[in-house]
Structure I
Amino acid sequence: MNDKIEGLLNKIQVLEAEVESEIEEQRRRFHYTIKEKRIRFEAAVLQGHRELRTGILRFIRESGFVNVLFSPVIYVQIVPLLLLDLAVSLYQFIIFPVYGIAKVPRDDFIAVDRHHLSYLNGIEKLNCAFCGYANGLLAYSREIAGRSEAYWCPIKHARKMRGRHRRYFDFAEYGDADGFRKKEKETPAIRNA
């Protein structure tokens, strides 16, 4: 990776740390803490949340016919998501130790915690659980795929790609055969990710 790209990636990491710091400040502003993966709101805030909850019947009535009609199409996606989860988890469990690739911690990506919000009704909690799981699973899967790509085929694509994982920037340039062969001889950095 060239020095300029490495410098830019370092700046991105600094900015991400600033974003995390700002999120932590917002946590204080909304009066909740996280201790040992447990979320705690102050009692007065919790009571205010309960008062803002919309009842399920009212929620359905106000959601509109189209939202109610098409919601089963959304939820049927849980089947391929569960199959993806099973597939990438088994893949990582079996393959990563064989090749010495560091495993991806599931908890770093999948967070299903919005159901603890007392201002959400049952349907909203279900919606939030689905989205948290689906997006977390896709990020978890992407990280597993990214570590695999870094191990077996660290070559950039010829065309511009969106949503690249961080390791991509350290790959050999497309068409750089010498660079690829050098990368092949290096111990993959992914082993100790």
Structure II
Amino acid sequence: MQTPLYIQITEALLKNGYIILEDALSQTLTNNLLTLAKQEKEYKNAAISKSSAVHINKNRRSDKTKWIDPTNATLQEYLDTMEKLQIHLNHSLFLGLSYYEAHFALYEQGDFYEKHLDSFIGAKNRVVTTVYYLNEAWECQDGGELVIYDKNEKELQRVLPKANTLVVFMSEEFPHEVLPANKQRFSIAGWFRVDTKLF
């Protein structure tokens, strides 16, 4: 189904490679996802990876994550929304996306994630990145901005992690970082992939 949201995202990816959408989805969905994120008890220190190496390095990132499965109606609704976006991206841009994975991300006060790419060029796994923010009443002084750079590492955008803001970008094209948060910060990070799902 071609909704205005999916068309807008597709056209932006084709033209600019990224898009930032405020008030992107249902406010009720945002509120319910935030409740789940706050209730989650199984966050783990986030790992970094390159090739086959996966390890914890708090000098590079200090957030915690919990991978998402469709265990209730709220999570199913969010994943269904992303599945429909996947279908639209494949139909419109012929990306060959095979599946979507996502996790809650928790940044406590002082947590950050240094500049990085979500997919190493030529790796052919993560192709399109999504970030969906869940934070109520977030102000500039609260920090925790997502900073997006171009391939020459020129700053393109700073995004406040305000509730119901959705960021979508091509994973290989945009280095990005999360600046230190000054209070607790919740989001959902996700990736459309082209490799084979192992589980």
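Have a look at I, II and say which one yields 0.93 for Rg/Rh (Cα atoms, Kirkwood Rh), as calculated. Clearly, the read-out refers to II. With helix-only ellipticity at 222 nm (-39500 (n - 2.57) for each DSSP H run of 4 or more, over all residues; to 500) derived from the coordinates and found to be -7500, which of I, II does the value describe? Checking each candidate, the match is II. Between structures I, II, the greatest calculated value of distance in nm of label points 7 Å out along Cα→Cβ at positions 146 and 178 is seen in I. Quick one: relative contact order in percent (Cα under 8 Å, 6 or more apart) came out at 28 when computed from one of I, II, so which one is it? Going label by label, the one that fits is II.
Of the structures labelled I, II, which one yields 4.4 when distance in nm of label points 7 Å out along Cα→Cβ at positions 42 and 170 is computed from its coordinates? Answer by label: I.
The numbers here are math on the coordinates, done by the rules we state, and not lab data. Note that the structure is predicted; figures quoted are calculated from it, not measured. Cβ atoms are built from the backbone, for glycine too; each structure is taken alone.
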